[in-house]
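Engineer: In what follows, structures are represented as structure tokens.
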Structure P
Amino acid sequence: MDVNIQLFTGSCTVPAELNLQSITNKLNKILKRTNIANALIGWNKDADLPEITSLLKRSGADIYLWLPVFSELEALAGFSPIIGHKNKELKINYDMGNGENFIFYCPANAENLETFTRIYEEHYSREIYDGVFLDKIRFPSFIGGVDSVLTCFCDCCRSKYDLPETGELYAADSINPLGITSYNDLHYDMDGAFKKIFEYKYSAVFNSLEYLCAYFKGKGLKIGFDLFAPFLAYFTGQDYHRLMPLADFVKPMFYGMTNAPAGLPFEINMYAGAFDNDAENAEKRKKLFLDCIGYGNGFINSEIAGIRKIIDNSGLKTRLYAGIEMNYNGHIAPVTVEYIRESITNIKGADGIVASWDLNTIPDSHIDCLLDAVEFSYAR
């Protein structure tokens, strides 16, 4: 089981407060008991960590630049926004308190892609990196309500894709507003109008990432993807079937205790409450949704099995690393050693794990638990 680490160095312009000695000690503790396959570090543009990167290089780890693509970089340049189905600019700002804001811009817009590559060239291109770990490679989730998911209707998207007419798209059934009928092979069957939007978003994200991956591979860099868990990825334009061949590894975010974007409980609740302000409806909607996808014991392994099926059936060499949150952050990520132990030891079918999402704030007790659980997995 490969072990990978993430280190958040701050937003693009505001550095995080890093305890470099603590980070070094944690790395040494890990390296005494196992190898680190990849270190994902980002995304403050001025971060310079020579002692840490030298330690990682000496250990044989590959270093990836952790970089958001369709969000978080607006302090460095202007981007064309996402337009909702009511022909209004989508304005979402979810403040994580660490510099992340989740303000998204249109993934299909060619000028946005050019702006992103220019930002990379001007602020992030360094010889120390073996690859790029691309984050925020999606449309928004339900954090802004249903309007943030029924996107994008900008002129660019309208000219490229056959989109349904805008207006009130919600289905008549308030408990099953998207008309979902089943979840199989990491895809949903649902009402035709909604499916048309989600299929378009699949194409928009894939086409842009195909371009960016060719760009980075042309520079000799490996590619990693930060992805939503498959049952959530569908709503944001991330199609595992199309994206897997582009990457050297993927990290589905199986964040079971995170009360913030990408966290499984958070995103499920965002879906349930996105369509109206009726708490009773939200609970009914949540139950119907969870029953439909079979959420419960063994569900994460069924998601992993779906991804593994893509890898095996297509003969891909893409590595599958389960992202498990291990940092502790109060109410946002109230992670416990019991949760880490159970998550790692119960995982089946993954090539490894990513100790997410910030080594700087992972307690020593969680590092010890990670190493014990990995050794237990080796012994099985």
Structure Q
Amino acid sequence: MVSQTPDSSPRLRVGYIKPVWAMGGHARGILNNFQAAPPAIAWSAIGIASLDYFDSRSVTEAATRVPIYCHKTDPMGVITGTSSPMETFQRVIDESDVVCLWGFHDGRLFQRLNWKGRTVIASAHGACSWTTQMLRALLPYCHRYTAVSQAAARTYPQALQSQVRVIYNGVNFSRLIPRQSRTATRAAWGLRPEEIAIAYVGRYAPDKNPTAAARAARTLGAPYRAVYVGSGYQEDQVHQAVRSLSPNAICVPHTPHIGDILAAIDVYLLASPSEGHCQGLCEAWGYGVPTVSTRVGATPELELRHGPLTIPIRLDANDQELAQAVITSLQPENRPLVERARIVQSQYTHHVTARNWADFLTEDIK
């Protein structure tokens, strides 16, 4: 049953079912929605299938908002234990009016759940074959559809694409305010004042082409230096590849507060061949860091509305193209573009995204 707010208007309980809680754009989007939820929405519970790729920092933040269920117990004690994945997911269903289902490539377990007539929502956060395969597994259980960009919406079957609601990711600008100085962060990393940091920031995954920053730094030479800030189960693999290209590359653990990272770097480089709506790129735009990026995901859509937002590179950009794009991004002539990106991103805050989600979720009860 839909709960009530103090003014007796409907308050919709919304839960998430996902395979894991890992660092990445999907988890950050959930946290942003928790922080900016309008009164009409009551985020209710999260159910995860395993503790693989477990990101302790962000899950602790999530657990202050809602119960997180899993049949595996975590050493930190923030997870509420269940007896099985079936019980995990059923508890989310029981405690929610709407369930957001994401990330599974095998949906057979969901056939055995008692969905109790709940509305189930599918979400496309990527624009690649992984997302297409996920949707193929989950769509039989879903009634409504969202995506973080038109590019991501195209991963749905063509017959459903007209029903997909695009809700762009938003940035929590309070996270962009540095908590320590640029000098302090760079010193902690071992980055000298005169060096120019070309940064890869985020989840380590070979399919995101993370070595591009190392290739650019190697081509440019001193004072340019590649900096890698992130985590992920493929971290060792990525670090090895990066250091084989650029032995003096700096690789540091992901810093909890993104503002400290953005204050310390000079160029944000995203060379991924596919994205839905890259949260890290949005945060770089919001802070005012010069960016170099492939034109993937939401970027072409936003540029169609607002004008150029980044120095573009081809999907298969060679070392010289990467290096030249970095140089171009740092030129004084590029500052108007950087400022435009900052202003544009200020229109896409986590409050706007949360409100758009609330409007979408409550349409059926208005």
Structure R
Amino acid sequence: MIDLVVMINYTPKKTGLPFHQYPKLFETAYEPIFDLLQELSIPVVHCFSARTLEIFQNQRKQNLLDALTQWQESDLVEVAIKGYSSAFFSNLPEEDIYHQLTFAREIEKEMLGEPSTGFIPEEGWLDVLTPDVLQKFNFRWTLVSGQYFLGQHGQNVNNLSRLKKISGLNGSSIDTFCTLVETEERISQQIDHIFSDQVNAKETVSDLCRFLEACKASKPVLVLKFSAEAPFFQSSTIASLQRLRFFLQCLQSVGSFNITIPKTIQRKSQGEPEDIYMDLKKDQRLDILFKEAREAILRAKNKNPDSILLRRAWKNLLTAQEYEVDNTQHLPHSWQEFEGIPGDFYEYISACELVQAAKRNAESV
């Protein structure tokens, strides 16, 4: 059987709805989805930003928050978080990321009683800093898009989404579910239309079964993401929810899918997850760290220009600049391995850690 994770994604702020429309959004979409999932007793991942959880509270939907808490205790539901807001962490300074997750953890504890173990990056990928921060906040898994990551020989991750591992700064890593590159767009388009009459639920399930049958030897994990706001925008919200019900019932009945949640897959997983690496052409963390370190050095220089710590900061920063030279001279990146780690990734990590050290030195002046 193929492990399948059903994920419901809540993004009320991105609908563009005015605040006075939120009660109708809850009435026509969120509450019926909760009722449907409770009736079907299907394992589900509910994905929120902490700001969305605050909206649940502001709309006086404590009954829905209580249901999430109860479901988590029964292993039927897992909550995944995006941060306080649905921001792109890869664009944020390190301090902002810490505040995103600090506020998220506080709100989770207040409203759900226990912290989530899953993190969903809004941009679909993690830069090299994020695994380190997620580890410090006790996250245990994440879901990313395979198109942004590299496997062996520098190729995009092109096998089915099974348990993998992303490494980051300071020896950090996090277990990862990675979507399939070549079918990601096609599958997501079909799922987006489940709420409308543009696709047939039975045919969609049959298509998934035929495609995955050839891949079952690799023990795949298929992740299906649904927008919780979709029923609100259909001409008939009742009919759209009935179509979702029928689709989920089809998944349950065909016998090819084991509908589950990530923490259960992790618990049953054997052996070490496969390593995947960020495509460095997209990662901007080194540039962000350079900017932060230079600003810290300038502040330290104004405070004590003769400080030994300031000299250390400069040396770490100047050493890290070697990566920028190598990066310019050796495009496209080589993919030679050093102790199993792709060479460019190893050099990039080292440069980022040097700049982090420079920033710490300067801030200690």
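Here, each number is a calculation from the coordinates, and none is a lab measurement. Since the model is a prediction, treat every value here as computed from it, not as a measurement. Cβ atoms are built from the backbone, for glycine too; each structure is taken alone.
Engineer: Could you figure out which one of P, Q, R the value 19.9, 61 for Rg and Dmax of the Cα atoms in Å, for residues 115-194 alone was computed from?
Structural biologist: Q
Engineer: Supply the structure label, taken from P, Q, R, corresponding to mean count of other Cβ atoms within 10 Å over residues 75-82 with the calculated value 17.1.
Structural biologist: Working: P: 17.1; Q: 14.5; R: 21.1.
Only one of P, Q, R returns 17.1 for mean count of other Cβ atoms within 10 Å over residues 75-82, namely P.
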